[in-house]
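In what follows, structures are represented as structure tokens.
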Structure 1
Amino acid sequence: MLTEFNHYGIVIRDLRKSLAFYQHILGAKIVFQGLIPSTRTDVVYLQIAGGLIELLHRAEPAPDEVFGVTHIAFLSDDLDADYARLVAAGHEGLVAPKVAGTGHGRLAFLRDPNGARVELIQRDGKMRVDPIEHPIVKSFDHYSLTANDLDGALEFYQGRLGMKTLKLMQVPATQLSIVYLHYGYDVLELLHRPTPSTAGSIYGHFALRVDSVDAALAAFAAQGVPAEPGTPKPAGTGIGRIGLIRDPDGVKIELVDRSDLRDL
């Protein structure tokens, strides 16, 4: 069965630059580092507060390499059975269960109803440490996906993967539907608009909770990381404020200063 929503996978251009950003700006800690010899790919797991991201750096990226978020991942305690169950239910299998390229555990890939690439992993040991304290980042809030087919996404993530509903919100001004699902600490945000769009990445952003968006953006700007134009601003839900910064490869990182989702 699936036991944990584990990480966003991010393909990066410059390992040193990305590590400097995540470690020095966001207070991330390396919890695993390995190499896939066959493709000369560095694999680095970083923990930010209590959440994980995976950085993938290829020594020789292909001409058509896609940089940024490329998949989401879930932990399994029975990879073969979970993969077989999901494929039998009609979900597209992409990579059958095999030993991970780093040699650390096993993995498989399939596709969700909206086209997101979903990794299933079975590890030999624990990767997370206790939540990391940081003067600005208080907790890892959520990972976000666009769900043009919201019913399909809910059937997949709730019905097949076993995630629980944490919160459902509507934004009347834009008719945006926001569904938060979770496995304990780790939260997935599904965004559905009444007029679906196929433009842009399906992987929208990941979000970090701070005490004050304005203070956080000012502190990051002083370290050379500017806020995205138009932020900070009130959240569309009317709860708190949001700000946006980007990592060296353009991945959106949302800052939120509302209460924890479980307290709303």
Structure 2
Amino acid sequence: MPQPTGRPPVVDLATWQTARDALLVREKAHTREGDAIAAARRRLPMVEFDGTTEVVGAAGPVPFLDLFQGRDELVVYQHMWHDGAPHEGQCPGCTTTAWHLKDAVYLNARGVSYAVLTEGRWAEVAPYVAFMGYTEPWYSVHGTDAHPFFDMGRLTCFLRDGDRTYLTYSTTGRGNERVNPALGLLDLTPYGRGESWEDTPEGWPEGRDACWFWSTDADGASTWGPTGRPVPQWTRPGAGPVGTREGNGCCH
């Protein structure tokens, strides 16, 4: 039987099942190692953070403690911001993270609150949140000197004990992928993410730069250039073609 070019070889079901079962052994080991890492994560020490530090949200200035919404645990995504940039000039990498976690009801049911922090002035942030259609709470930390607690582009976890709050965990870079199910699903497909760093068989489509599909132009063509904007923005009412833009097309 002639084999297709640039595609997996064609075999019968029994042969496929044998190969699939062999890979499953490795996948289960990977899952168990992830469980072991999570167990170690639960044993990390923590650092106290001043819960009276004020952040600014839709209701004005509030103490950071309010972000817990009465719950004991809090997950925060810290969204990069480019002052004065239009919506299309905000970070595509942070957009993909924030977009994929727009509803925290399952976290809430487990007793965990969720919020997004950003360094932008609230007067700029509020229109952006409305444009994107985000319903989870966003807050500005503009003018707050509380690093490393508020370094941007990362997921951070906090624990509350009465009126005292603590930093327990933080991740950035590819550690943020855990809230981007699109990447996980792409990893299941034959061609993966289509990025040049991936280990792919000979004859596969040539990979492109990391995160190449996170920003597109009005015709749907991937671009990090001045005519592109973060992909989800094209679904928003009023989003039109981009002529020029400023801002940093950053990617995690």
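Read-outs: derived from the displayed coordinates by stated rules, not from any lab. For clarity, every value in this text was computed on a predicted model and none was experimentally measured. Cβ atoms are built from the backbone, for glycine too; each structure is taken alone.
Source structure of the calculated read-out (relative contact order in percent (Cα under 8 Å, 6 or more apart), 23) within 1, 2: 2. For which of the structures 1, 2 does the calculation of helix-only ellipticity at 222 nm (-39500 (n - 2.57) for each DSSP H run of 4 or more, over all residues; to 500) return -7000? Label of the source structure: 2.
Source structure of the calculated read-out (distance in nm of label points 7 Å out along Cα→Cβ at positions 134 and 238, 1.7) within 1, 2: 2.
Each of the structures 1, 2 was assessed by volume of the Cα convex hull per residue in Å³, for residues 126-205 alone; the largest value belongs to 2.
Here the criterion is FRET efficiency 1/(1 + (r/R0)^6) of positions 22 and 86 (r between Cβ atoms, R0 = 25 Å, to 0.05), and among 1, 2 the highest value is seen for 1. If you line up 1, 2 by mean projected area of the Cα convex hull in nm², the top spot, with the largest value, goes to 2. When distance in nm of label points 7 Å out along Cα→Cβ at positions 6 and 30 is computed across structures 1, 2, the figure 2.5 traces back to 2.
Which one of 1, 2 has distance in nm of label points 7 Å out along Cα→Cβ at positions 94 and 118, as calculated from the coordinates, equal to 0.6? This figure was derived from 2.
In this comparison of 1, 2, the computed figure 22.2, 63 for Rg and Dmax of the Cα atoms in Å, for residues 14-61 alone is attributed to 2.
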